[in-house]
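> Structures follow.
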Structure I
Amino acid sequence: MSFRRSPQSFTHSGTKLSSLLHQSIQNKKQTIPNSISLSKTPQFQSFPKTINPNNALDYFNYMILVQPIPPISSFNQLLNSISKLKHYKVSIFIYGKMNKAHISVSPNLITLNIVLNCYCELNEMGFAFGVLGLILKRGFVPNNVTFTSLIKGLFTKNKIREAIRLFNKLVLLGIRPHVMTYGTLINGLCKAGKIKNALRFHENVMNGILGLKFFRKPNSVCYSILIDTLCKHGFVSKAKELFSEMKSRRISPDLVAYTSLIHGLVFVDLEEAKYLFVEMIDEGFCPSVMTFNLLVDVLCKRGQLSEATRLFDLMIQKRKKLEALSYNTLMKGYCFNGKINEVRDLYTLMVDEGIEPDVGTYNVLIDGYIKIRRVEEAILIYNQMINGNIMPTKFTYNALLTGLFQKGDVLSAQKLFNEMPLHDLTPSSCTYNILINGLCKNDCVLQALELVQTLEKKGVELGRNAYNSLIDGLCKAGRMDTAWDVYTKLFVKGLKPSVVTYTIMIHGFCSKGLIKMADDLFFEMMDNGCAPNVVTFNAFMRKGINIAPKMVELVSKTVEGKVDPDASTVSLVVDSLSKDEKYRKYLDMHFMFRKSANHQ
């Protein structure tokens, strides 16, 4: 195979390249870039480090005209500059022009490596190995750059075995693999999901089993690739081992290693994740906003507000740049714990730091005030948000509607709901559920029923929670016939009743004295694989009904594997039946019942 010509697919690919070639052939005069001036005896002048690919051919034509002709290193610089801009086809074309021009300088190993890498980047591995053959034919010895490009290209083509064989061939040829080659192989194995292979290879290298003599041991980048992959696949313990190993070998972890391990540890060992976060800052690394927010969010959700605040203050002390999202995350944590004053302080600090509050900031504030039932202040913040041309989201309306219904202000809630289209917002199933539930809780059941019927006619699909809210409202209003109609239509809509649905209906029947219907529904729910809960049994207990037979039936269904009650229900059933002498014979079943429940 000759490399004096480029593949046909490369010489006629892309309008810009074809145009460039056509112009160069048709133009009798050799065009020179404006930045280059020629005297009567042209001499080579250096070109910028970054070259516009559109002028690449002009530079090449200029270089082959000047006297003396520039060394091959200058041509390599031109090819390398273009390939770094990912214009691989242009580099290959100019290489072909070099061969056709019969210039006095010949391509060297660096030249051929650049061309080989271009073919690898284009996934043209056949041509890449052809260049390898040319390297050998011309008496050059392939080096780490050659093999690294080929290994990377093979992994891109998902030819994993071939890549490993090539690496082994590199060793057999007596070429000492460079850390870059090692990193390429490890990265390729990890991206291909061959984690065990990557680990085995790493361990063999570090233990000297392969007999490889590196110029230097794998660096932090190599370790980071492994640590990141292990954490993403849930092998956090092994990632910790590698992290300790790199430290013991006096290889300083980089930002990727720290970040990957923190993300892996945050849900497994929060204390260790915090320690690493502080260590990372002390080592001079700037954590990403995502890492900081994740750690603070988990701390807040676990009630460790003081720790979350400590990390926040540490970031401020170290003059690390925080974004609105970072403030929002900590503010949300304070809201979750009802500490609205701290939320206001953070908001003030945020503004003082010159950080513009976004819709997330206002949503946190609104939700925080709603949670402590200070609806008027939430409305004020909403108005401030609108006046500041910050568009609300569905979350904004859901929070405000919840607060207004809790306050009993149905008219204001309906007015607010009607504003949603003004901001190009379509109510979600959650929004409809809040609206239906709010109407029912405020003695507007018929209005809620009318709304549901209207939505159904419009083809709006409501979730099971919305129907549960309506059924609950109808039952509490004593309209059991209508509630039963809504319940039976759930099956037609393909919505399977939940334990909440059944329990609402059972409570409704019991409150009306319709015990037979409540009993039938109780056994129906278990036949449908839905286990009753403590609230379900309470409906019968309030009416003074003996629930022991129902509990025995639940035990039987559980042992058969037909239902799966929760822990609180198991505790109630076992405790109740153990106290009744008539059911002592079921004690063995109780043991099986406990055993079944423990395997949930």
Structure II
Amino acid sequence: MVFPLVVLLLLNRFSGMSTYLTINLPPTLLNALPPVDPTEEAATNNPRFGSFIDAHYDFIIVGSGSAGSVLANRLSENPKWKVLLLEAGSRGNPLTLVPLLAPAFQLTPYNWGYTMEKQDNCCRAMEEGRCSWPRGRALGGSTVINYVIYTRGNPEDFRRWEALGNPGWSYKDVLPYYLKSENCNLGKGCNSKYHGNGGYLSVDYPYATELTRAFLEGGIEMGEKVVDYNTPKYMGFSQIQANLRFGRRHSASSAFLDPISDRTNLHVVTSARVTRVLINPETKVAYGVEFFKKLVKHTVRAKKEIILSAGTFHSPQLLMLSGVGPKNHIRELGIPLIQDLPVGQTLYDHIAYLPLIFRINETMIPSTQALEPIESLKWLINGTGVLSSLGGVEALAYIKTDASKEVEDYPDIELILASIGSLQYDFGLISRPELRIRQDVYDDYFRPLENKPCYSILTMLLHPKSKGHLKLKSHDPFDPPLLYGNYFSDSENHDMKTILSAVRYSQRLSRTKAFQKYGATMYDKPVPGCENHVFDSDPYWECALKTMTTTLHHQVSTCKMGPPNDTEAVVDNRLRVYGVRSLRVVDTSVIPVTLSAHTSAPGMMIGEKASDIIKQDWGLSD
């Protein structure tokens, strides 16, 4: 139990978060740690990180996540434009650079700490029946707390995006923006025309154990190919590509903001909570924002545009707080209506079954290995070793299951290999509360696996039919939004059937020669609450999936892009909010389709493309 305890002490010491952790450490340990105000950003002489300097800017960007950091970089390339970037969170600290610690930072104020509203047919093993929905609250947004997995989506994803009435968003249109951002460090893979060199964002392979080889070889035995999933030949098995630079997390802020710290026309204000977009009710022109910093309200204006890059939860929240949203919902909360739009009424999410665990006869990464001095030296000197592991996540596969009704070769599941097993790896001190797993569930199901070698497969549903939504809790901007995932609610039971088919596929994968080399056997203890079903029967798995399926943090579509005749659309194909001038949304909330990808890289692509769109609209071109 030494590893997680040391991690928590380090988090408290360097992050100043002892009073915010949801884990109860002994008072004697907490009292030994110096108090630090987590809302204070690092002192610096650079005006970028000081208070805002001017009352007027050309562009005001709200949110510094995957899209916002990119957008701030690209718009400030024009020295004649003054750009203000407002971020509700604070800067990261040295420990956020350690990829292995990704789960721990979801227990700190770097995470907004949101939960999905309770529903009967999912999250049954979670505290209060509510799944955790983490979102980053930091300079760099969720890229400061995520697993830095770099996946873009495939040509068919973007064909469908454009086919919905969104010209300019096909694969050939977006690929140049992925290449523009990327600085490839994938060895021979960088020779492909589908990878970029010299961009701001580093892409590299993370730490991997021998199980990665077994995963790839097992895939071949299953009739699949080993591929580079960030090319048009994406169907198959692959080692994960990650946003790592010298073994360190390469967040959106470290990639796109840190290198341009000398630009005096870009001002970045952290710990700045935007509460409203100012919109003239007569002309319907957005002209400024209100925000709070250290309990003081400020107003700042934009000469050209307000750009919301606050993410899938906060961009729609800010629109509705500003009077842009479903008219009945806006009016019932007493907010003056500016524009009736279906904000927040569409939400898609990637979900995955959590504890698909297989016992093996060899430990891949011992729980104490990260504490060995040699590992620290490897990471500090060479950027290698277990500290550069993505929380134990090593490889993935895009597959088409037996449940798919697609005619073309199009994946419906992403399999993710985790070599450390599951929640028992840290003895339930970090991963359990991170995922809100109840203590009694952990004690019954996961604790027997402590110090036992195993691996797990996450079965991520790529294209759910179930549709969620979000709405405001109240007119108070400091109230969190209400989040409804509506998992497993599709009328044809498509989502359940697809994940169940992925479970069966993973079982067959475990029986390949590659995995039998390690004696892989499925952990056969019944999930708590499902003991009345015959283990491994379809009814058992339906119960288990409803009990411990959770989000993989890829919500999209709450400010959906679409043509004027799309009744779900909030923005057009140039990211302009319908009915309100000088206001755009530039983040993953605009994505109108479910992507075969994690959303960090697509968010950066959206930021890159949006910057060119904005430059074109204001008479500039490359």
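Bear in mind that the values in this text are calculations on the coordinates, not laboratory data. Predicted model, so just to flag it, every value in this text is computed and none were measured. Cβ atoms are built from the backbone, for glycine too; each structure is taken alone.
> Identify which of structures I, II gives the largest calculated value of FRET efficiency 1/(1 + (r/R0)^6) of positions 246 and 550 (r between Cβ atoms, R0 = 41 Å, to 0.05).
II
> Where does the value 16.9 come from, among I, II, when Kirkwood radius over Cα pairs in Å, for residues 390-493 alone is the thing being computed?
For Kirkwood radius over Cα pairs in Å, for residues 390-493 alone, the value 16.9 is produced by structure II.
> Next question. State the single structure among I, II that was used to calculate relative contact order in percent (Cα under 8 Å, 6 or more apart), giving 4.
Attributed to the structure labelled I.
> For volume of the Cα convex hull per residue in Å³, find whichever of I, II sits highest and give me its label.
I
> Can you spot which of I, II the value -6500 was calculated from, given it is helix-only ellipticity at 222 nm (-39500 (n - 2.57) for each DSSP H run of 4 or more, over all residues; to 500)? Each step should come with its number before you reach the end.
Details: I: -21000; II: -6500.
Going label by label, the one that fits is II.
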